[in-house]
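Asks: Next up: some structures, all given as structure tokens.
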Structure 1
Amino acid sequence: MPINFFSVPCNNQVGNCQTESIQCHFPFSNDRFGISDANANTRIPAIVLLDNENQWDFTIENPKNIEIKYKAIDYCLDIFRTGTYDVSDDNSSINEFSSDNVNTIDRGIIKRCEGFLYKDDEWILFFEIKNRPKGDWLIDARRKFEETILSFKEHHPNLSHIIIEPIVSNKSFFRTHQSEMIQKKILKDKIGVELKVQTNFTVD
């Protein structure tokens, strides 16, 4: 069945649709805010924080107070693989990708990024949060963007053209990742846009 990435509320009873001041799909225009993924280990989606800056994993500056919205994906939206696409194989063809909200062939849930920020009919920013100084965090982030955005484009083809470069934010990493250019190229070949590695984003 078709997946609605904008559907609220989700089935997660501790998700931000029920418990946070800035809920999914709720318009807000604060000039500065952050995204926190501090509760990921307890399967709680990333949340928008308007204060407690020390808890921000991803900082958003909105100097023009533009109205935007947030939608959680990881631990919020069930997206099951229904095709033969293998995200761990960089040579897999996107024509092999398909997804559904029902686990029809027992291939499990896709790799999902944290969520996305969006301005209606203008842009959609997918983002992923990492807090690791070492390891394969960038490869994992790219694969999450890859499957999440392929699924989004499959189920919302009319919005594909407003997807901007997704951002992976890692406050524990302060230099250029050795495989950054490779991961950018792979993602662009798969979904049409490169990823960015940065800890902030300015709404314009």
Structure 2
Amino acid sequence: MHDPFIQALIDIHRGLPRKGPGDDALSRQWMVHVSPLLPANPKMADMGCGNGHTSFLLIEVLGGHVTAVDFAEPFIDELKRRLTDEPITPVLGDMLKPGLEPESLDLIWSEGAAFAVGIENALNHWLSLLKPGGVLVFSDAVWFTPDPTAEVSAFWEKADPNICSVGDNINRAERLGYRFLAAQTLPQAAWWASYYGPMQDT
């Protein structure tokens, strides 16, 4: 990696059980929630999979097959070391160009990764990969207030200048051709117990 920011991002997350905020119980809950919309043995992709933590949950809850995509070779290597005989295919590559056929997926899952390529950009590219009636589930940082403080605004202007509200993201998705189903706020534990806590311990 030649980009010092990207290298720092990889180094910070090296060895962490999750490479971003999340909650296993909530992820399982959402997998169960969308399961009636999926066929038996669904074809799925975990975009920005990190070490594949959520890929294993997808197989556990939904069965089928997961293509796990991430640009960071150390994370994909970690996933490969964890694999035994699970139907998970690790792919080192770009979330926007994962090498999958159009309309080949029943479900695309992405936890906290879409901002890296831009939410609208990700939604636009991923739509073409979904079969008719396919499902997209993603999480990302959003504004919960219309009037953030100057300090918070300055931070996010650098971290993610395209950050917007939940409503704005829903509108983006619907303009592109998605049909909105539901949204939920991640609990604090998804940040502290599952992410920042382990990060502090390393």
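Read-outs: derived from the displayed coordinates by stated rules, not from any lab. All values derive from a computational prediction rather than experimental measurement. Cβ atoms are built from the backbone, for glycine too; each structure is taken alone.
Asks: If helix-only ellipticity at 222 nm (-39500 (n - 2.57) for each DSSP H run of 4 or more, over all residues; to 500) comes out at -11000 when worked out from the coordinates, which of 1, 2 was used?
Replies: Source structure for this number: 2.
Asks: Same structure, new question: Out of 1, 2, which has the highest value for distance in nm of label points 7 Å out along Cα→Cβ at positions 75 and 171?
Replies: Once distance in nm of label points 7 Å out along Cα→Cβ at positions 75 and 171 is worked out for each structure, 2 has the highest.
Asks: A follow-up question, please. One of 1, 2 was used to compute distance in nm of label points 7 Å out along Cα→Cβ at positions 35 and 107, and the result was 2.6. Which label is that?
Replies: 1
Asks: Out of 1, 2, choose the structure whose coordinates give mean count of other Cβ atoms within 10 Å over residues 131-138 equal to 16.5 when calculated.
Replies: That value comes from structure 2.
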